[in-house]
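Chemist: Some structures are shown below for you to check.
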Structure I
Amino acid sequence: MTQKKNTSRETRREKSDRNMNRAVILLTAGLVAEWYLLMVDRYYARGTISQVVHWYDFLGVLRYVALAALLAGIVLMTMRAQKLWVRKTGGVLTSCGAFFAFTSIALRHYYPVSTTVLCVMVPVVLLLGIIYLFYQAEFSVQATELAMALGAVILLGRSGSATVKVCAALAICGITALLICTLMIRKNGGTVRLGGETIPLFGPKTDYRLTLGVPALCLAAVAAAFATPTAAFYATWVLAIVAFVLAVYYTIKLM
């Protein structure tokens, strides 16, 4: 019995150390990405005419380089290589390629508002990644749904343009997709079948009232924000309070 407890404790410690290392890598990558976007904002979105032209041409070349890196990374990750450094290199190339390809295309086609949106998105994604590493899986899903809903509600409260409405519609689609996946996971007893293997995702003590109630609230908030800016204002506060309460609740559950 003692040996089993020690083994379980060592396993939890190894998992905690591994997640901590990943969090440090994620934080470093996030800081570098944010620094890059701030430079873009300074010299591209708010730069002189010559700076804007040079950055526009640079981003046009960068997107093709990034797409090539993305393709090379996917090839390396899917290769049946036994060497760990090959898979790690593939992961780095895939991540960097996806980031620079997405940002380059967005910055060129949605100038200059895309710089502000991307500068906000990076810290949000960084926070969601840390939640995924250290918190329960159900809170990771709920936090993702709340982040999409908050982004959509804030944008709808500030502008009623067609682009904003498209972004809000995409947020609704994303939240709905996560809700459907949650229902399927609940039906399978909190597990997911992937590659012929059964992977436990939600714990046996998962409160599905919260797990299903949060996306329902998010969808209602975004739908209300479509009506009037006043509804978007109140919906923003409701979602922010719910996010804070859930963060406190799941932090207590970790203790």
Structure II
Amino acid sequence: MRLTIVSIFLLTLVFTACKEENDPKAELFFKQGTKALELDEFENALLKFRSSLEYKSDESLQASIYRNMSIAYQNLNQIDSASMYSQKGYEVAPSDSYIFYINRAEYNLFNNNVNKSIKDLKLAKSLNPYQMEVYHTLCLIYSGEYGDAYFDPILAELYAKKSFKMKPSNTTKEQLGSVYFQNEKYKEAVRIFNDLYRKNPSNKKIEFYLGQCLYFAGDEKIGENHMQSAAERDEACKLMYDEIFDIGQNIE
């Protein structure tokens, strides 16, 4: 059975080394913007990035700023703006550079050019195999987030594990748990979402995912209780609860 329980937005950041041609204020506002982005303060992040662009900076820093602005807009569900800034990012980036390919890969995803995105991600990986966002995005693609034609559970799990190993975080951990669930490795998924829930019990989405994993792992009563608790307090969880409950009733 293939089941997807979460769609994870890309929250990783590209930092550039400080260079002499960059105004220190451009670097400062960039760092402040990335910090705001990490804290999910997306409007504040955009303000900081716009301030950074007011000062002299090299092409790599500008491309990184545009990429992070795209991430902020994506999380604000303003996809047209996110696509536009991804395009700005690769247009200003040094050609055949890592930041060029990662920006263009994301622009291609926004515009449903998945094959082109995969090619760009592989080129980015060949230039810098130690950046987590490449593996994170490839995992999303092979998890089926951009169409069933690209669904490959083995590759999805491989890239999820690499992403988490490179940068252990709630985002990469949630992605790995999602892939485990999708691959019907329910016990492994329970372990991950139980840990995330224990650290943040007020997060209704995580509680729902924990309940979902428990339910399909065989702990149906406890799992349904968690899902119901989340559904009572969150409309999105309620919609997922109705769907999963129907699926659950059809499992023998």
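Only the coordinates and a few stated rules stand behind these numbers; no lab work does. Here the structure is a predicted model, which means the values were calculated and not measured. Cβ atoms are built from the backbone, for glycine too; each structure is taken alone.
Chemist: Supply the structure label, taken from I, II, corresponding to distance in nm of label points 7 Å out along Cα→Cβ at positions 101 and 165 with the calculated value 2.0.
Modeler: II
Chemist: Comparing structures I, II by mean count of other Cβ atoms within 10 Å over residues 37-44, which one has the largest value?
Modeler: I
Chemist: Comparing structures I, II by mean count of other Cβ atoms within 10 Å over residues 21-28, which one has the largest value?
Modeler: The maximum falls on structure II.
Chemist: Another question about this same structure. Where does the value -29500 come from, among I, II, when helix-only ellipticity at 222 nm (-39500 (n - 2.57) for each DSSP H run of 4 or more, over all residues; to 500) is the thing being computed?
Modeler: Source structure for this number: I.
Chemist: I've got another one for you. A value of 17 was derived for relative contact order in percent (Cα under 8 Å, 6 or more apart); which structure in I, II was it taken from?
Modeler: This value belongs to structure I.
Chemist: Quick check: 20.8 is what I get for Kirkwood radius over Cα pairs in Å, calculated from one of I, II. Which structure matches?
Modeler: Corresponding structure: I.
Chemist: Next up: For the read-out semi-axes √(5λ) of the Cα gyration tensor in Å, for residues 69-188 alone, a value of 29, 23, 13 was computed from one structure; give its label from I, II.
Modeler: Of the options listed, only I reproduces it.
Chemist: Using the calculated result 25.0 for mean count of other Cβ atoms within 10 Å over residues 133-140, pick out the matching structure from I, II.
Modeler: II
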